[in-house]
Structure formats: structure tokens, C-alpha cells
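What follows draws every value from the coordinates through simple rules; no lab data is involved. Just so we're clear, the structure is a prediction, and the values are computed from it rather than from any experiment. Cβ atoms are built from the backbone, for glycine too; each structure is taken alone.
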Structure P
Amino acid sequence: MIHFVLLIVCAVAIYLSCEWFVNAVEWLGRRLDVGKMAVGTILAAFGTALPESVVTLVAVTTGADEEAKNIGVGAAMGGPLALSTIAYGVTGAMLLLKRRREREPEPAGTDGTAGRVRARPVGDEKDMKRLAKDQTWFLPIFVVKVALGLVAFAFKPVLGVLFFAAYAAYFWREIRSGDDGGEDEELEPLKLRPRAATPPTWAVVVQTLATLAVIFFASQLFVRQLDAIGPMLGLSSAVTALLLSPVATELPEVMNAIIWVRQGKTQLALANISGAMMIQATVPSGLGLLFTSWKFDGALLWSGLITMAAIVYLLLTMRAHRLTPGRLALAALFYAVFGLGLIPILS
């Protein structure tokens, strides 16, 4: 019973910390004079991707044997899977709930019949082009990442450095993108200094670091509770590690998305997810290549294939400017397919 109570407490702690984190990170972006979208793709993504990146780092560098180190490989593969399916799916579901009363009916037909409800895209053409660009960066890197897990050669570990370089290039592109052409939004007062119209930089930094610390430790405790609850529900450790743990480690991104959608900042929510995906596709992968054999079994390969399928689906709808909240929510079904596919693989 205590594990279920701690699970709920951790989830609440992560949500409340994310409320303070997104508030602080928007002010941090204003202080650093980075573009609005870079706040999501770089600043917020770096913070929310920290828990799973540390899991990979600790596992691959301190693991006593190859099996222990492979926990880091699983984390490096599970993160992008959960983000491309669950995180995007939850964002789509939240948008559906939010837009339920905001949808505009199409004009009535010539025969006097009422128009159908119009399902509006999640952004304009410029927004879709930018999101598609992020997925276009992610997909080839992820394909190479999966392909390397199927082969073995002497200098494979050295290629880990190239993944760090790929993220450095993405980081530089985002930072140099400047403002995104949108109007400067009025930010909510910093929660640490609610009466200050312009909070001091030290308060912004303190709130950012403090909330990151709470998110990090609450996420780790959340994962431990899932590891304990899994066997209680009759799930094997392998199923718990591949199916539940990635969802837990990506919980901060999901919480951020819920908060930003609720505030009407959909593009920041989506940018946070796509930015975290770029980190997950590069940094943990580079660590895995440097410190492990980076060899995939059937379950890891299956997770890679499902992730690629989800990204191709999203990329096609983004490029066609047909990414509606409903289609975004459908991304979560890919995770269900992943779970069903694990049954014959692990049995």
C-alpha cells in the first residue's frame, strides 16, 4: 500500500514542481534573451531530460557487469519511445479537452443544414514547419542509433562522440534562431517573487535549480515505486523496465505539456517534447556507445521500430499541415502497439 501512496505523492510533487519550473524557465529565457521556442526546445528540455540522462550515465559508467550497463541502453531507447507516443498523445488529449468549447463550426450548407465542427490544426503553417524540422533532425539520428545496435565493429564506441556533436549542432541552431516572430507575451509573476514586476536574476536561477532538484529526486522515487509495484501486479521486471519505467522518467515532460496547454502555450509544450527527444536521441546514446557494447535484443529493436513509426506518422501529418489534436492524441496508440508486441518477444 505504501508504494501506491508514494507513487501518488511523487506524481503530485512532480506536477507542482513543474508548475514552478515552467514559470521559472520562461523568465530564464527572457533573461538569456533566447527565442520563445528555444525556451521549450533547449532550456525546458534540458531540465526535464535530466533524470533519464543521469540514469543512463550512472548505469553505463558504474554498472558492475554488462547486464547492469544495459539498463542504461534501455533507458536511452525507452525515453524517445515514451516521448514520441505518450507525451505527444497526452498533449493531443489535453488540446481536445481544451478546445471542446472553442471549436468553430463550419458555415451552414446551402440547404440550411448546420455546419460540421471544424478540427483545427495545432498550429499555423509556420509552427508545423518548425515542428517538422525538429522531427527531421531526430529521425535520421535515431535510425543510425538503432542500426548501430545491430552491428559490431572495432571503432563503434568512437561514434558516440558524433552523437554529442549532433546535439551541439542542434543546440547552436536553436539558440541562433532568435525570436520566433511572435509578440512578446506577458509572463506570469515569478512564483518565488510574486510581487516583483521584474524579478531579480538570482530568484529566477534559484527557483529553476530548486524545482529541477525536486523533479529529479521525485522522478527517481517514482521509478522505484513502479519497480516495486510491477511484480505486485504480476508484471516481470523486464516488462516493468521496458513498459512502465520510460513513462515514469518522461513524466516531467508530460506534466510540462499539460501545464503549458492549460495556459494556452501549445507551441512551448510541443517544443519541450521535441527538444527532449533530441537530447534523448543523442546524449544518452553517445554515453551508451562509449561505455557499452550497444547491442540490441528483440525488445530494444521493437522499441526502436515503434518509435520510428510514430515519428514518421507525426512528420507526415505535420508536413501536410494536418496535425489536429485528435491526430496528435492517436500517437499514444503506438505505445499500446509496443506493449502488445512485447508479449511474444518476452514470453
Structure Q
Amino acid sequence: MKLKKIFTVVLGILFVSLSLLGCGSGESDQGKSAASSGQKKLVIAGIYKAGDQVWFIDEGKAAEKMAKDMGAAKFLFVDAKMNPDTYMQAVENVIAQKVDGVVTCIPDQKLSKITVEKFKQAGIPVIAVDDALQDESNNKLVPWVGINAYKIGQVNGEWMANYAKQNNLDQDAETGLLVLTMDTVSSCVPRTQGEQEKFKEILPSFAENRVFKADYTGETDKGFNAASAIFTAHPEIKKWMVMSANEEGAVGAVRALEQAGLDKSSCVIGLGGYLAKDEYKKPYSAMKAATYFSSDDVGGISVKLLINNILQKTEIPMETAVDAKIVTPDNYKEVMGSHAN
């Protein structure tokens, strides 16, 4: 009898234990984070080549927001300071911290292979943003999220060609076209190719001897120096039309035109819009238009794809590109929304 009583108690305890094990938290599958699915909460790192530039600051904020919205515990924003050594140290650091995934914009694409190898050895998935991680033949080594570079370049070239026609500059011997290029960065090459080819398509008769190119490395001061050298070397040109590979280069050209006293007769189109908005708030700026594309899209989409891959093993497309729209002083607030502030 006593044995039967003990057996009954044991059965009761076992039943209660099994019942508790079957109870869920009530959280939906869609909202489950790594922690709620029995894993530790994710830590995602973003290593950006120029973390002090507005584009990467905004992209990092969007990436962090997406990571937190999807249940990640932490997003590490790392500034590589346009320095390959600093970048490689950052790679080593995030690997040592055992992060769960990485999004990165590399300062020197020659480091692509070693970057991919290090993360592969560590078992950490990586997505390239803005500038691809690629081999010597420009083949992407990992998934990439960025802008539709050639198409955006075409948008710039079309706007500038139409500006020239509307202001009778296409046949004006005192007018020159300057294209600021970044030929060492694969994501920037198609931007300026698109600009030049679309401009020439619309204005095939624009004199070749009035088309100039200057290369720079992406920073505003480098764009200023490259543009200033061309302006100084060609005093016969009094009216400049300037297209560039990024927004910083465009602003550099604006400052160079101001220094040369040519800004009132010249026109610059930006590429990004994130600095053009500040030019539009001034009484006058030679920056009269820009193609706007959202750093929020690049930052948010890249992290969303990465986390879905980590948690749900969903395949990441090798290429995800965002498009752009022309913004001017007349429409930038409407198009850019809160980013116009």
C-alpha cells in the first residue's frame, strides 16, 4: 500500500513536469529572436570604410535599428578610417569577439580575398555593402547590397545633358564638363561610366576637348584638390558642369568653384543627396541637383538578409541593388522626408 502511494506521487510529479515542458511563451514564430529559439541573442558587426562620413553614419544607424528590431542583442559599428591596416585589425577584433554575422564596406578591394577567407575560417557569414568583396576579375565573392551604380550614373548624365541644352551650354565654347572619377573602387566605376555615356548619348556633338576627367579617392578634400587642379589648368573655361562618383567629391567641386569665383556660372550634380540637402539650405550653391538613394535601404536590407540567413538559413541573393531619384532645391524635402533635415 505504501509502495503504491509513492508510485502515485512520482507519476503526479512526472505529469506536472511534462506539462510545464509543453508550455510555450506565447511568442509568434515571426517575432522569435535567436534567444527565444533557444540560441544566444545575436551580435552583428558593421565594419565601414569611412565611419565618419554621413552616408556610413546613416547606413550604420539603419543597420543597428534593423538588428535591434529583429531581436539582436547588439550591433557593433566599426570605423575603418579609410585605412587598410585599421580595417584588417577590425576584422580580427570582431572575429575574436565571436560575432554572429558581419556587414562590411572595405577600404581597399585588394583585401577582399583575405577578408572572405578569415570570416569563412571563423564560420561567420558576411555581406558586402556599397563596395563588393571581389576577386581580380571583379566577380563577387560574397553577397552584396548597394546602389544600382550604372543606372544612377545614367540618371545624373541625363539630368546634366538636359541642363546643358536648356541653358544653351552645349555649343558654348566657354563651357566645360568635368567628371570626377574613382577608378580604384569597383562600385564607383559604373557610376561615372553611366554619367559620361548618357551625357554623350543625349549630346553627341559636345566637343571632346571640353570634357575633362580627374581621379580622387572619395573624400571631400580630395575632390576639392582634383577639381581645383583642372579649373586652374583651364582658365579658358568659365562655365563648368561637374559630375562625380560620390557626394563628397561633388561638394569638393562646389568649394573649388567658389574659390575660383566660378560658382555662379557653373553647375554641380551630387550623387547621394545626403550632403546636397545642406547645400540647398544656403542662399546659393552651385550644387543644383543630386541623385538621392537611401542609406537606410542599404543598411536595413543588408542586416535583414544577414539575420534571416543566420536564423532561418534563407539564401542571400548575390546582388541586391537600390535605385535613386533626382532631388533639387524644389523637391528634396518631399522626396527625402526626415533625411532632408
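Ranked by relative contact order in percent (Cα under 8 Å, 6 or more apart), structures P, Q are led by P, which has the greatest value.
Taking distance in nm of label points 7 Å out along Cα→Cβ at positions 59 and 323 as the criterion, the highest value among P, Q goes to P. Quick check: -14000 is what I get for helix-only ellipticity at 222 nm (-39500 (n - 2.57) for each DSSP H run of 4 or more, over all residues; to 500), calculated from one of P, Q. Which structure matches? Structure Q accounts for this read-out. Looking at volume of the Cα convex hull per residue in Å³ for structures P, Q, the greatest value goes to P.
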